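Participant: Pasting the structures here.
Please treat every number below as a calculation from the coordinates, not as lab data. The shown structure was predicted, so the numbers you read here are calculated from the model rather than taken from an experiment. Cβ atoms are built from the backbone, for glycine too; each structure is taken alone.
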Structure 1
Amino acid sequence: MDIIFIRDLRIDTVIGIYDWERSIRQTLHIDLEMATDIAKAAASDRIEDALNYKAVAKRVISFVEESRFQLVETLAERIVELVREEFSVSWVRLVLNKGGAVRGARGVGVIIERGAAGS
């Protein structure tokens with residue numbers, strides 16, 4: 001299994017359960033790891049044969065910017081579903097960090113894995 005990754009993708013969105021959170025945009029930090037077989041792309045040296053991480057990032061940015069979820073858990077699940085379905089990725093690991101959600105903590109959030117890594 002090969003892994004394509006995106007680290008510290010920063011996206012502003014409306015997220016949270018409190019009234020004050022519903023009226024502002026907060027910056028989320030997202031790490032994505034996606035299982036893929038890079039052999040065909042490595043052999044051909046063609047982007048058409050690769051999992052295009054720029055396309056994945058642009059799609060995730062668009063989705064998150066437009067979202068209005070209350071819970072990071074819900075947003076994380078939806079991002080992973082989107083990546084798996086739209087980019088035919090069998091396994092995804094996502095870290096979603098809500099930054100300053102807890103006073104004194106540099107980060108809080110969720111880490112989820114979905115799918116089968118070897119398929």
Structure 2
Amino acid sequence: MIDHFGFQCADLTASAAFYDAVLAPLGGERVMDFGEAIGYGTGGRPDFWISRQATGDGFRESHIAFIAPSRAAVRAFFDAAIDKGVEILHEPRLWPEYHESYYGGFVRDPDGNNVEAVCHTPE
């Protein structure tokens with residue numbers, strides 16, 4: 001289980017616009033905003049954070065999967081990402097190699113991270 005997770009972003013403004021758009025269909029929203037760091041979550045609890053890049057050189061891809069309440073929410077996440085002009089990794093579909101009801105869509109955020117929305121329930 002994850003308490004919280006965060007990415008450092010090369011362009012915090014672009015990343016914030018991306019996550020504002022793609023997390024809304026999943027029920028996520030900005031919970032805290034400190035200018036240099038923004039926390040997203042549900043129910044008033046931030047469990048996903050983005051911040052300005054402050055350490056390290058170069059890039060190493062990270063992956064995060066956000067829980068979607070339905071397959072329609074996965075598609076809405078994906079459509080919001082497309083509207084932001086990001087790279088598509090995998091359009092929403094079933095991934096039976098994970099399990100029979102695993103429905104996910106994958107995109108790259110503005111920093112190149114692999115971001116997924118996934119629904120685990122049958123349609």
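Participant: Using the calculated result -6500 for helix-only ellipticity at 222 nm (-39500 (n - 2.57) for each DSSP H run of 4 or more, over all residues; to 500), pick out the matching structure from 1, 2.
Facilitator: It was calculated from structure 2.
Participant: 16.0 is what came out when mean count of other Cβ atoms within 10 Å over residues 57-64 was calculated for one structure; which of 1, 2 is it?
Facilitator: Going label by label, the one that fits is 1.
Participant: Here's a follow-up. By the measure distance in nm of label points 7 Å out along Cα→Cβ at positions 41 and 89, tell me the structure among 1, 2 with the highest figure.
Facilitator: Greatest value across 1, 2: structure 2.
Participant: Can you rank 1, 2 by FRET efficiency 1/(1 + (r/R0)^6) of positions 33 and 81 (r between Cβ atoms, R0 = 25 Å, to 0.05) and just name the one with the largest value?
Facilitator: 1
Participant: If distance in nm of label points 7 Å out along Cα→Cβ at positions 17 and 97 is calculated from each of 1, 2, which structure is the one that comes out at 3.5?
Facilitator: On the way: 1: 2.3; 2: 3.5.
Among 1, 2, the structure yielding 3.5 for distance in nm of label points 7 Å out along Cα→Cβ at positions 17 and 97 is 2.
Participant: With P(r) over Cα pairs in 10 Å bins from 0, in percent derived from the coordinates and found to be 13, 44, 28, 12, 3, 0, which of 1, 2 does the value describe?
Facilitator: 1
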